[in-house]
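Structures given as structure tokens follow.
Bear in mind these aren't lab numbers, they're just calculated from the coordinates by the rules spelled out. Remember, predicted model here, so these are calculated numbers, not experimental data. Cβ atoms are built from the backbone, for glycine too; each structure is taken alone.
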Structure 1
Amino acid sequence: MRKIVHIDMDAFYASVEQRDDPTLRGKPVVVAWPGKRSVVCAASYEARRYGVRSALPAITAERLCPEAIFIKLDFARYKAVSLAVRAIFERHTALIEPLSLDEAYLDVTENLTNLPTATRVAKAIRQQIHDELTLTASAGVAPNKFLAKIASDWNKPNRLFVIQPHEIQAFLLPLPVGRIPGVGKVTEERMKLAGILTVGDIRAMESATLEIHFGRYGMRLHELARGIDHSPVIGNRVRKQVSAEDTFAEDIPLADTAGAIQRLAEKVWNASRNNARGARTVVLKLKTKEFQSLTRSLTPPAPPSSLDDLTTIALYLRDRVKAGPSQLFRLVGVGLSNFQNEDEEPSPLFESTAIDDELATNARS
């Protein structure tokens, strides 16, 4: 049985800003892009009390919290702090799977410091982050990645939560389905329509029924409802592509997708920084309300060198889409692909366009 720790830094970008500027401590800090169509990338816990959350339009955050202090992102600084956190992880295990700059899975089944339990390892890591970096982190400890992810979010911020093997079923079954990582608002609404409100409701359903409702994801739900997750912690994963997508609660026109594209570009950029190779191709994916998938991609002369580059290209690809004002979209995605080897030369300028029909009755939201 594995011993997995999930570490999640608390309000990471905002906390770094408050740490480095004492005048910001105790105040509502919002980290966001400049501009009218910006979205919130991080909010301090003082700002969250007003309902400010990541991915919220910045203009809405300003309305909810007029006293909020808006700070422009500084990814170079956040990445440097993230590397310092990573160095602390490496004292305890070589099996580290980063998910972004501020969170990672650690397999501590056998840890380098010979601590007797995964809980002790998690406590040591959190203490070292606090003492050395003056930041706080929440941690979840469990027998697998799925449960550890839920546990780290259970008592945030600055908390540790442990799920022992004999506690799994009693802990899982009463949980609302929205607690399952990967179940967003749209999928949660679909579940409610099917009479599924808790993890226990999922467990009570046959796998075939779940597959009818949710396609391949239904089989995954069947396992998760039983606390089963065999996926290993994979360190130094080399990815062929990195992508993120979002299904809207309501269909929206193309002109209203900029905020989601900015947020998804940030998520993709953070994830891609774990890969030493540059991605040569930027991909934008859209899905209409009629479930038609539309993809635009661009391979510039050199890989995107910053989040600004990636966002600019993704928005450029959005502007290349021909859609009338009455055309609505249900999903948008941003991706990086075509990672180059270190000894490869950048490819010449190339742009491709592809449109395909996709029947998505059973597609995962």
Structure 2
Amino acid sequence: MKFTLACDIMMDLEGSIRPAMYLAAELVSRGHGVSMISPFMSSDVEESLGERGITPVNLRSRLVARNTGLSLLWFESWAREAFLGLNSRHAKDDFSATVNFSQVISLPSSFWYLQGPPSIALRDMESELSAGFRFAFNVLRPFVQYADGKLVNRMDRVTTMVIANSKFCASMYDELGIKVNHVIYPPIDCQAFRPSTSRPSSEYVLAYFGKETKFSVVKKVADAGVKIKAFGSKTPFIPEKLLKHNSVDFLGKVSNGELVNLYSNALFTLFPFTHEPFGYVPLESMACGTPVVTNGMQGPSEYVDNEYTGWLFTADDELAQKSVKLWNDGYPSQLRMNCTKEASKFDTRFYNEKWLKILQVTEEKPISVGGCLKAEAALAE
């Protein structure tokens, strides 16, 4: 059986690409043929896919923002499809996807895996954007909202069954008029993300710096003298005052191996955010045995259990105050064991099992109204 998975731009195999990669690896291991199509892939990604037995289909979109960072590059790729339909035009006329994991290429698909519409993400992030980005967004807001709505409805029309990566994500697409059939949470590889030590140093708090980070909260915690180590590669969004803060050690982009050690030895992971459909950082931290301080909303609130695997807050001041208290007083060691136990429920094998059940319906019979009902039944088991 041959399967085709569509993805966003693929400069690496992290972030929103992971759900597709875990499924692709599982299908290859079972002897299936797998192709992955993307508007643009780096040469390293193409090589890596080939080494894993996956056929890369690189549409080679001409992206002018190639050297400005992944976030702006993704937005350009989205705009090409939303306003002009350029990404899908570069695909062959008869090309279709078994599962479309992308939000930037509209292809006829059996399944569309939703990971978040950019118009709502930008709306939520506005308060933490720099003055320049905020001005640009306010000018473009009506055009972005209109184009996003048109694109998701176009993608919905060519898809048989729609699956979201969280209940919150499903609610966002409901705002745009899209009926979501089911939720399949993204996976985490618990063989890779697991405690690297039985005696964590707990000498720092770990934070992620990205476009969705609520930097104002991080600064409050740092101003109180909490030692913070931070990682992330989206430097255009990081305030200079945090990069130069005496209590902040910004490490930039780190390897997965380094990240596991950082998670494992942190006292806790600080993750205040403006917008997060699911959120890998809190789950990775939990898998490494480290509880999380985060906002009690959106994706993370669906798997971080308050006072069991972390702490959830609706008010930013309370989140910052709790972070300082934990730094000074600590917490029961039992929480670390709770974290690994709960994170294991999101392991890749459970994720793959769900997909294999519904893809079996596709293998037996091309997905149709009847096939969609069978797939829904498989997911409900």
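Output the label of whichever structure in 1, 2 has the greatest value of mean count of other Cβ atoms within 10 Å over residues 216-223.
Values: 1: 17.9; 2: 20.8.
Of structures 1, 2, the maximum of mean count of other Cβ atoms within 10 Å over residues 216-223 occurs in 2.
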Next item on the list: Given a value of 61 for percent of Cα pairs over 14 Å apart, for residues 48-95 alone, point me to the structure among 1, 2 it was derived from.
Entry: 2
Next item on the list: Can you spot which of 1, 2 the value 2.9 was calculated from, given it is distance in nm of label points 7 Å out along Cα→Cβ at positions 88 and 304?
Entry: 1
Margin query: Can you rank 1, 2 by volume of the Cα convex hull per residue in Å³ and just name the one with the largest value?
Written below: 1
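Quick check: 3.5 is what I get for distance in nm of label points 7 Å out along Cα→Cβ at positions 112 and 280, calculated from one of 1, 2. Which structure matches? Provide the component values of the computation, followed by the final result.
Numbers: 1: 3.5; 2: 2.4.
The correct label is 1.
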Note to self: Say we calculate distance in nm of label points 7 Å out along Cα→Cβ at positions 56 and 328 for every structure; which of 1, 2 gives the highest result?
What the structure shows: 2
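State the single structure among 1, 2 that was used to calculate helix-only ellipticity at 222 nm (-39500 (n - 2.57) for each DSSP H run of 4 or more, over all residues; to 500), giving -10000.
Numbers: 1: -10000; 2: -13500.
Derived from the structure labelled 1.
For Kirkwood radius over Cα pairs in Å, for residues 80-255 alone, find whichever of 1, 2 sits highest and give me its label.
Working: 1: 18.0; 2: 19.0.
Largest value of Kirkwood radius over Cα pairs in Å, for residues 80-255 alone: 2.
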